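**Q** Quick heads-up: structures coming right below.
Coordinate-derived values only; no laboratory data. All of these numbers come straight from a predicted model, not from anything done at the bench. Cβ atoms are built from the backbone, for glycine too; each structure is taken alone.
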Structure P
């Protein structure tokens, strides 16, 4: 059941979040944490940029190969794993030797000494790219066969290693202990997934040469990669802009974004993965009505879960984090983080919808849809980001991201409906009440951030109103979450 995935994912993200809290408690909002979040951003960018060449359309093409015989699917998996290993090895070497260039691109505003320290940390963690690239391809293979549970359980390993590294080596090695922990955790995850994948679906290395399905996968992935390259530029653009602000601002922004990502990961990640797998099966049969119905139910469930957790988080945020970060982050810093959380929410809500729409395009093997939507994202972002940052300081960044994501989602809807009229008025109707209450929560938070007790009171009233008017939608969401036979 998807419910079990959400439960496991909740434990994973809360554990990871606890580790992030301890990191800030240990180092404070300082140069060290700025560098930590910068390094994470660089590694995520490089890994996502490269691995997608093999994984973006893997699931639907795997299903097509499997229809012609399971041995075809095995050959595709083996050739992908071989390429993933050598690609990861190459990228690890590139990041190691070109670490100064990566730091200068992602954080051009860092002082010289801070940039040199970031380079040394990036060189330590570079080896993790090899194992992460390999693991992502193993995950795609398992997900294509509806094996999701282990892929979620292994997500516990990284925060566990980070926690161990922090307590065992934090005092002596500083954030370098976290870099080493990341390398060892990625190695462990890759080993576990490979053994499991070998026994469950017969995964093994195979020659990538002369593999028709692999060639088809790489060709079809080109426009999708083009789209992701465009949208992934958000990472270096964000860190570069924030690197010009005073020390600690990058940490506060990254932490607010981390909290939002915890909410998204808890609520949407399992649903999105199951939706992509199921819609790929429907698309291979040209069953567009089933895709449309599943899209509406998935979006409704994701919106209900994400918004509900956000409302509760907004209520407790300033009080809770004021206590957690006592002595490490000032009250003004907590308030800034809260306002950044409010500013980031609309962007991530729009991204949640864009994720399902993008998955629909991928399921139908229409990678050009993702490319067109991503180009619109970057064009709109380029138009608004600098004027808004100039006018609203760091808060202009999430606002410009929101405008770009909404524009991108509109393009998705237009292009998808040209294929099969998959997105109708029901797509908006099931979210309308949640969207209205979300706007009210943001407005209330913006005007009462300096009066914490009043902010808590208003947000609590809005939460009660939302629950009273959305309980039927919540019931429908639980039906999808507890449906049997979706995962293994």
Structure Q
């Protein structure tokens, strides 16, 4: 269902109202459920990056349900690492490794999801100075909030590192922690809406773009921001091989979250087509997660329409992603939005990168910010013809491919450099890497997210209707009318 930004905003306001109504009735469980729904909508269409009213609401809920100690004495050698994700391939291990090496006593506290153990647990359980506890999924949100607070306070922590997203149940607890506990947020989704701005003291940002968003849109002060680029964790797996069509070809690898390739101009897909049509030696293999119907239809139509059955090969989701990168020749980034972690994997494996950004969205410049720590070089293009010339040069000239890949590899921050910057950051509470001022075209970014929805990757309109129900007509009457007409026509078609 296609929507306008105005309708998304009205639907968001309607969901928020339901949350506040439940709070007034002291139904905190239902209130938190609606807060999650509002946050989910705001995370689908990025027109805002924080919400002070929801922050205050979460803090008030924390005050209502948490029993605070009369006195709190923090042990400076004890810290808590609170993890929503539990994955070794995000940012958990980069931070934990340093804290373990520094001899801190660590409480690793993670949110159980889908009744599954966090994969990172098997990696860190061997360390004597790490205590692992989980927040059980089966209990209510209110119970989990109280449990989180109790576990943190009983541990006598002096610092807490929050590796969370906007749906983390713990935010009301973090808002109410004793002032003796320094709260650090690890901002891994810096392009996105998140809750927790009023529950932290400092935010670790991995690039200047996110730092600028935090200042301009989240209300954080510059002296709260600690810029810290990171290195990727390499999850080594056995290589599962390439399709036979890759034999004797220059293999270009691409892929990532499908929505990053979606815009009304089909920018990414047109580039892929032009690269392949003008470079007969090349083949592109494309990795992706499971697609919804709109994504699958786009992908199938693209391959069929352009006769690329043997030149553009989807390979699905690959657990051996680092080995795929190691064995390809070139990495092609997605656009309009790129994949920062994928670019890092390319650089670590000394693979050259082809990256294009539409000029209006160049504030998404993930590639340089994710790679260029030790050396500042140009990687991305905003001119299509220049990118196509670079693609031909990389495909035709093996020596240039190798040279360019090694150049990117040298740019990356090392583990030792990350560790040193991290320790200095938490010791001085001053950013060790300068934050560059940026002009961000928020209106263009908003328009792109609406395009992603309206091209069928999301369906914000149906989501709003499913949450608000009959009252949706108050907030989004056009969408309700369209939905009614569509349903009527479907029934009429079935009847005939």
Structure R
């Protein structure tokens, strides 16, 4: 039987007539989806029949067109997204199990792309249980977009949870381009949740080409959710060109579960290629959850670039949530290089949050070199986030102060691309002669390369001295 549905508008997008093949008599079995939400019960589930296996919910009424449309209208009025999605899934599963064509026809009455995607995914998951190829072929023939990819991959993953190789074979032979990669990964994710070893063996025996990397990452993530140590050991056994990305996927998922356990494993494998990236992932995740614990771990890392990079990343993240605690930790770092890296990174972050306080902090740093560099970072960050307030601050500073020249340079850099004339004015205000000439020459050269007529016109009319104008003029070719 051929299904042709009227034009569907999802999220304001007309996707035209939907056509798909439905084998004669194809009828998916009922696969109710339930919700225990009080709002969901009171709003959408009439008390006529209980959903099988769940005494806390009630089934939808008969699947006549009028009743189904009325149920859909009421469901779409639910404000809570979780409750609305649960109700849409129940309606979709019930209708797809009793009247598939009516279930598909209702898609045209859903105005939201997000709601339509939830509903159609549930329809296809029910359909795929009885006639997977018909359901997937229907989805594959929908117009491109999330209303095709998400329901298709959702249904494909549902099929793969019971028939993984059949689902993967269909994806390989029936899909093309990015949708093929999405489909394979959806099937692999479902398979790896049940048997990651089997899914990994299938990838090794298949010719996926450039899609192999994402397939392995999909398996790594699913496997880590089951057994992180086993997943990490498997990832380490992969060829060098596949190992790093798989280990990063393991680390990301492991950090989501337990950053401390992920850190313990990474700490024992610092000789692994790409370990610096693994450390960065641990620090990023752990800094958000427990920066003090992450700091203790960073303190124990081997001295050198690895520890410097980790300390810088931690300082930057910690500074956004508890600047005082972050500054106390940075101050006690024994290694001067590690401490300087962390200070400079924290100054950059603090400068965009509270530049006045950040400048008071940098002014108290004991090492002159670090103090100057940190001050420059604060002002650079301030210039990029709020140049107007930095300009006002600059007007209140002594004209010959070190901070004033750094601020002028930062403002000059900030305007260089979009307003080179303004950038030249700030550069000209720099009091240090050598820094002034250097900044003017750099900005003018870039401006001249982009628009020589405007750059030359500005230079000739500017109040700069004749000698300085001569220095800035590019040589005649």
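**Q** To which of P, Q, R does the computed value -22000 (helix-only ellipticity at 222 nm (-39500 (n - 2.57) for each DSSP H run of 4 or more, over all residues; to 500)) belong?
**A** R
**Q** Between structures P, Q, R, where is distance in nm of label points 7 Å out along Cα→Cβ at positions 209 and 265 highest?
**A** Structure P gives the largest value of distance in nm of label points 7 Å out along Cα→Cβ at positions 209 and 265 among P, Q, R.
**Q** While we're looking at this one, here's another question. Ranked by mean projected area of the Cα convex hull in nm², which of P, Q, R sits at the highest value?
**A** Sorting by mean projected area of the Cα convex hull in nm² in descending order puts R first.
**Q** Sticking with this structure for a sec: For relative contact order in percent (Cα under 8 Å, 6 or more apart), which of P, Q, R scores largest?
**A** When relative contact order in percent (Cα under 8 Å, 6 or more apart) is computed for each of P, Q, R, structure P gives the biggest number.
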